[in-house]
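Structures follow.
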Structure 1
Amino acid sequence: MFFILFRFLLVLTIVFFLIYFLIVVIVPENHTFIQERLGRYYRTLSPGIYVNIPIVDRISYKLSKKEQSLSIKNLKCESSDGVEFLIDSIFVFQVQDPFKAVYETENYTESILSEVKSHVITEIHNHYSDEIFARRYGMNQSVVKHIGERAKNWGIKIIRFEIQEIKRETKIT
């Protein structure tokens, strides 16, 4: 009798764990999951508990809705009068539309990073070397405005951008 009860409880426990780990999906707070059914987009899961049909459904992407920051170290730029600078900066962004962030670009962080780098290089090149330190705040605002417009296509909101340090590159000749 004991062994029959033990086997029943063991089978029940195994079935419970299989259901929990294969079927039940729990999305934590400040996260969003993208669920695909048979390889195609099915729905976006906001925080809560959901049912996932094994083999048919899968969670393909897990995104954070929190503010995320990326830093750019030693970005080499040249001013319009030929002086080279090394720029250290940081920018903060947030995923607003998970569908666009996942399906409109291959890697949204790399896309934003390359856009920011190219715009900073352009901004530095548009000024003379003696203006760059004085125009730092204006360059920050320009990057937020320009990249913010591009990032909306990817479902991303640019919160802020800040040039942390500007160093003149020293060359020994």
Structure 2
Amino acid sequence: MIDIDYLAPVALTQLLLPRLVEQGSGQLAVVSSVAGKLGAPMRTGYCGAKHAVVGYFEALRAEVEEAYGIGVSVILPGSVRTAIASNALEGSGAARGRSDANIDNGIDPNDAAKTILDGLAQRQHDIVVAEGQELLALQLRASDPERTFAFTAAEGTRLAKQRAERGAGASVDPSAVNQ
């Protein structure tokens, strides 16, 4: 996840940046996730990679936007109705082969694309592509981080109890948590 979700966009940016600096303008756009701003239980590896994207590109923005006229937009999608969940791999490497309710009830891909394109045209720093609970969670994270943590911790506890009831045991399996 770190290689694909974080290091690849950083490497591409480092290849492009000298040209943008030379011309004194440009715009970089990178995809993170709502999970790049929120810690979601059972998604530690994913959240870590997406938080790294947010941190790197926010710092880069501070370095290049005013000094060189280069905009930096971080796209923060929540659930978008695509085949991403069914195409995902399980911790074992086997194909998941099924979607999930969050994705099935997510934003229409055309609406997501319009939000992204509008945000890029306006050179927005953060382009949030989320609605419902995901959008509310981002807003709550900004206004009341402790309350947000209480909600995510409660969900983590609920999921841990659910795993224990299914016989996964009380101990945490790092390969299952870090997906």
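Read the figures in this text as sums done on the coordinates, not as results from a lab. Keep in mind that this is a model prediction, so the values were computed, not measured. Cβ atoms are built from the backbone, for glycine too; each structure is taken alone.
Identify the structure, out of 1, 2, from whose coordinates relative contact order in percent (Cα under 8 Å, 6 or more apart) was calculated to give 24.
2
Here helix-only ellipticity at 222 nm (-39500 (n - 2.57) for each DSSP H run of 4 or more, over all residues; to 500) has been calculated and equals -17500, so which of 1, 2 was it run on?
Answer by label: 2.
If you rank structures 1, 2 by FRET efficiency 1/(1 + (r/R0)^6) of positions 7 and 87 (r between Cβ atoms, R0 = 41 Å, to 0.05), which sits at the top with the largest value? Intermediate results must be reported in sequence, preceding the final value.
Working: 1: 0.05; 2: 1.00.
Result for FRET efficiency 1/(1 + (r/R0)^6) of positions 7 and 87 (r between Cβ atoms, R0 = 41 Å, to 0.05) over 1, 2: largest is 2.
Given a computed value of 24.5, 91 for Rg and Dmax of the Cα atoms in Å, which structure among 1, 2 does it belong to?
1
For distance in nm of label points 7 Å out along Cα→Cβ at positions 71 and 95, the calculated result is 2.3, so let me know which of 1, 2 that is.
Answer for the origin of the read-out: 1.
For the read-out mean count of other Cβ atoms within 10 Å over residues 55-62, a value of 16.0 was computed from one structure; give its label from 1, 2.
Clearly, the read-out refers to 2.
Of the structures labelled 1, 2, which one yields 38, 14, 8 when semi-axes √(5λ) of the Cα gyration tensor in Å, for residues 23-118 alone is computed from its coordinates?
Going through each structure in turn, the value belongs to 1.
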